[in-house]
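Coordinate-derived values only; no laboratory data. Note that this is a predicted model, so its numbers are computed, not measured. Cβ atoms are built from the backbone, for glycine too; each structure is taken alone.
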Structure 1
Amino acid sequence: MKLPAYFTTHASPLGEITLAATEDGLCGLYFKGHKPAPKREGWKRDNGPRFDAARTWLDAYFAGEKPRKLPAHAIAAGTPFQRSVWEALRSIPPGKTTTYAELATAIGSPKAVRAVGAAVGRNPLSILIPCHRVIGRDGSLTGYAGGLARKKQLLALEGLNID
């Protein structure tokens, strides 16, 4: 498992975002106050071009445009189960939501709703892998590693107003 080697920060309407990357691609996107917070041991600041695609994508997203192809990413962490959840998250289109139970069913583990919730909470690429599009069974906003206020703002940016 390769650990992040480089990081930069990027301003956004939701506050500063930390981007992390290895030589293979982007592996982390975190808000200030993100829970769990990334461990930055051994990371080196790099404000150079390795993060240009992620910056461009984020700027387009926050401008309300449909960003092009996702920046190259290389997630260095996660169990096979977590990775299956993160892959399923990528199939949720902008402006749509799903529930934890529906996500559990989609990955073939309908009884693993709590484990799916835990995996969603460990998603290392917030926004790019859209964990903010997962809501409670009753349609309410539930946990988000970047905070519920940010989750609500991200959904509103995509045309959804959920309380």
Structure 2
Amino acid sequence: MSTEPSDQMSTADLVDLHGEALQSIPLQLRSFGRRPRFAGRAVTVKCFEDNAMIKSTLADWPDAAGAVLVVDGGGSLRAALVGDVIAGIAVERGWAGLVINGAVRDSVALNDLEIGIKALGTNPRKSGKTGAGQVDQPIEIGGVRVSPGRTVVSDEDGIVVLP
């Protein structure tokens, strides 16, 4: 069995293969978008109720195709960090998926997009736009450290970060 992620290898298979060396994000995230399965190298953003840095990262990141944007939004559900416009930028640029430790909005429109999105939930309220936050630094989601460049695999069972 290959150790490379693929559309055929489930997160459960990866856990069986790697055992305790594999980290599994224990949050019960909801799935949005047309792709319930996605994998790619992590690009990280840490922000709180402010999505300006997410938008600029999705729009301007060099070599974004096939990457997964992992966002530590502090678990806040008070304002959405991603909606259909920002997710549309991700689709246009070829991102594989988004993992949001926070809320999204425009869920019906998100479900029509050719991308995988995992988030804690929804809220129609817009976030701030000051640009506060950090990009391309190690973050922690649900007690799991996600470093830039690590491979993230997501499917119907959850999200794992390959060792």
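Out of 1, 2, choose the structure whose coordinates give distance in nm of label points 7 Å out along Cα→Cβ at positions 75 and 115 equal to 2.6 when calculated.
2
Please state which of the structures 1, 2 yields 11.2 when Kirkwood radius over Cα pairs in Å, for residues 51-106 alone is computed from it.
It must be structure 2, since only it matches.
To test your reading of the models, identify which of 1, 2 gives 17.4 for mean count of other Cβ atoms within 10 Å over residues 27-34 when calculated.
2
Out of 1, 2, which structure matches 14.1 when mean count of other Cβ atoms within 10 Å over residues 19-26 is calculated?
2
Assign the value -8500, calculated as helix-only ellipticity at 222 nm (-39500 (n - 2.57) for each DSSP H run of 4 or more, over all residues; to 500), to the correct structure from 1, 2.
1
Please compute mean count of other Cβ atoms within 10 Å over residues 43-50 for structures 1, 2 and give me the label with the greatest value.
Going through 1, 2 one by one, mean count of other Cβ atoms within 10 Å over residues 43-50 is largest in 2.
Give the label, chosen from 1, 2, of the structure having the highest value of FRET efficiency 1/(1 + (r/R0)^6) of positions 11 and 131 (r between Cβ atoms, R0 = 25 Å, to 0.05).
Largest one: structure 1.
Percent of Cα pairs over 29 Å apart was computed and gave 14; which structure, 1, 2, did it come from?
1
Say we calculate relative contact order in percent (Cα under 8 Å, 6 or more apart) for every structure; which of 1, 2 gives the highest result?
Largest value of relative contact order in percent (Cα under 8 Å, 6 or more apart): 2.
Comparing mean count of other Cβ atoms within 10 Å over residues 91-98 across structures 1, 2, which is largest?
Top value of mean count of other Cβ atoms within 10 Å over residues 91-98, among 1, 2, belongs to structure 2.
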